[in-house]
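Novice: Pasting the structures here.
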Structure 1
Amino acid sequence: MCFMGVFDRIRKKRIEGMIGYLGLEDFWISLSFEQSESMKRYAKSGLGGDSCDSPIEGKISYTSARPLPYLGSFIGWAVSDHDYDLADKIIEHCDKIYEKATPVDKHFYLMGAADCYYKQRTFRDNALNLAEKYHMMDVKLFPQYKNLLVKDMGGILPRIPSFQQLVIMYEKAARYQEAIAICKLAMKYGLTDSTKRGYVGRLEKLQKKLEGFLKEK
């Protein structure tokens with residue numbers, strides 16, 4: 001154990017680049033060789049700069065990048081590769097550094113994590129539960145990042161997918177009361193979704209389904 005601790009400290013000191021600058025050495029040394037090679041490939045494909053960049057090489061004196069959005073941005077690449085073990089490892093470490101992030105950075109990370117698990121819903125037993133967890137975290141966080149997000153988006157409040165996705169998931173699971181609660185919350189916040197009638201239309205449909213469901217019981 002002592003030897004491994006010394007070895008890990010030596011490895012950490014050798015890590016530079018974005019990973020070293022952002023303090024993500026513990027994440028990097030937790031990766032298998034194959035996973036670290038995938039991370040390097042993702043970085044060269046568009047994360048962290050031009051095609052010569054390596055996430056663990058080179059001295060960096062300044063960057064506007066922040067730990068959570070930088071590391072979280074690799075989730076989508078891992079999912080595209082169907083490398084869900086790597087995606088899990090990224091999310092696990094992102095969860096550890098989550099509390100130190102800004103509300104807006106948390107929002108975008110939560111969307112990426114939820115999407116990762118939702119895409120696994122047909123073959124992973126706990127995928128929907130995990131997707132629900134991250135979507136719900138985003139919904140609860142919304143009051144903290146709303147005004148900041150509007151400012152970042154030039155005065156426009158974009159569609160917030162977590163509300164719509166939770167409604168869809170709850171409706172499919174016949175959890176109509178929970179779906180209705182999310183609809184009402186979205187309406188309270190003045191949010192829109194991807195449908196013509198928005199949450200008003202969804203709410204009407206859900207209330208009818210709930211009535212029918214209760215009559216059958």
Structure 2
Amino acid sequence: MMNSSSKVFVNDNDIREEVDTFMFEGHDTTTSAICFIACLLAKHPNVQDNIIDEINQLGIKPSEITYQNLMEAKYLERVIKESLRLYPSVPFVARHIKQDVKVHTGDYVLPAGSTVILSSYFIHRHSDYYKNPEEFNPDNFLADEVAKSHAYAFIPFSAGPRNCIGQKFAMLELKATIIKLVSRYVIEYAGEEWDVVPKPIFILQSSNGFHIKIKKRHQEAIKC
């Protein structure tokens with residue numbers, strides 16, 4: 001197969017890797033994100049209320065969600081991004097260095113051929129980039145806050161030319177799922193204290209599960 005834009009030949013192995021990316025990496029990462037978002041919403045019921053308010057203000061019908069609805073749901077987007085900040089579905093990425101790289105913050109060089117591991121999990125929780133970095137606060141992603149933050153302070157989908165090709169779709173998918181979830185159910189935290197223990201593997205999980213319970217939401221809460 002020939003890549004029409006670059007005229008570079010794409011072999012069967014390349015095609016299989018692309019299919020694997022779409023089928024598996026997009027499935028497990030989204031599942032991880034939904035689990036952590038649900039847990040955070042359970043712990044912060046006021047945020048659930050704010051999402052319901054936004055659904056009503058935008059006139060979103062949960063049974064007929066449109067692309068425009070998803071694009072307009074800015075508060076929900078901040079909630080999702082803040083969850084991905086604290087619990088990025090892929091907590092680290094690896095990059096292979098093709099040439100020597102001088103590190104600006106120190107007098108040393110990363111030699112060509114090295115593999116560098118970047119931890120989005122720890123970058124996202126660094127006090128240089130976020131005030132009270134361990135706290136869940138969707139306002140971290142208000143436009144004014146984002147404008148003054150470091151360009152790579154938030155990298156749940158990696159960054160640069162090898163970033164996640166499905167990140168825009170993933171955000172739409174997460175928005176639609178959360179709208180349907182919170183419009184139908186109230187999510188409550190089942191534990192007394194926050195007991196989510198991240199398990200640092202390729203796709204982030206909780207080593208002791210997710211302790212939440214749900215109950216039917218009164219339909220009067222949704223005005224549309």
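Just so it is clear, none of the values below were taken in a lab; they were calculated from the coordinates. These figures come from a predicted structure and were not determined experimentally. Cβ atoms are built from the backbone, for glycine too; each structure is taken alone.
Novice: Which one of 1, 2 has log10 I(q)/I(0) by the Debye sum over Cα atoms at q = 0.09, 0.17 Å⁻¹, as calculated from the coordinates, equal to -0.45, -1.32?
Specialist: 2
Novice: Work out which structure the value -11500 belongs to, where helix-only ellipticity at 222 nm (-39500 (n - 2.57) for each DSSP H run of 4 or more, over all residues; to 500) was derived from one of 1, 2.
Specialist: Answer by label: 2.
Novice: Out of 1, 2, which has the highest value for relative contact order in percent (Cα under 8 Å, 6 or more apart)?
Specialist: 2
Novice: Now for a separate question. When distance in nm of label points 7 Å out along Cα→Cβ at positions 16 and 176 is computed for each of 1, 2, which one produces 6.3?
Specialist: 1
Novice: From which structure (1, 2) was Kirkwood radius over Cα pairs in Å, for residues 40-159 alone calculated, if the value obtained is 16.7?
Specialist: Checking each candidate, the match is 2.
Novice: With mean count of other Cβ atoms within 10 Å over residues 120-127 as the yardstick, tell me which of 1, 2 scores highest.
Specialist: Going through 1, 2 one by one, mean count of other Cβ atoms within 10 Å over residues 120-127 peaks for structure 2.
Novice: Using Cα Rg over 2.2 N^0.38 Å, for residues 88-167 alone for the comparison, can you identify which of 1, 2 gives the largest number?
Specialist: 2
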